[in-house]
1. To which of 1, 2 does the computed value 11.9, 39 (Rg and Dmax of the Cα atoms in Å) belong?
2. With helix-only ellipticity at 222 nm (-39500 (n - 2.57) for each DSSP H run of 4 or more, over all residues; to 500) derived from the coordinates and found to be -5000, which of 1, 2 does the value describe?
3. If relative contact order in percent (Cα under 8 Å, 6 or more apart) is computed to be 41, which of 1, 2 is the source?
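FYI, it's all coordinate maths here, none of it is from the lab. Being a predicted model, the structure only gives us computed values, none of them experimental.
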Structure 1
């Protein structure tokens, strides 16, 4: 496993088929997307530099929605 930065790059290249700009901004997630690593806010874990470990659970939650 690498770090969150490499995971986001992999997700962009392999999973996001249309409009990656809705998920990514530069090399990070867009504002409004909550990232949890093992149920903790990624800001507490080092954000992009967090080194992934086996069995880590990474969850992306959009806090933006239509009205």
Structure 2
């Protein structure tokens, strides 16, 4: 799983990112899924909030499954 915050200047797709990663890291380390987000949630200490990322992931899965039923 990879959460990516686009910089606004580059418009990369998940496939382009995975293609780049394939030559940089071992295959078993490749993320199974890439999620684009506007910003990473932070704790009051400024660290990335993994709990909030998990919540966002769960919400995106629910949204995707709801859209599939339409």
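1. On the way: 1: 11.9, 39; 2: 14.1, 41.
Label of the originating structure: 1.
2. Values: 1: -5000; 2: -13500.
The read-out was computed on structure 1.
3. Working: 1: 41; 2: 35.
Value 41 for relative contact order in percent (Cα under 8 Å, 6 or more apart) corresponds to 1 out of 1, 2.
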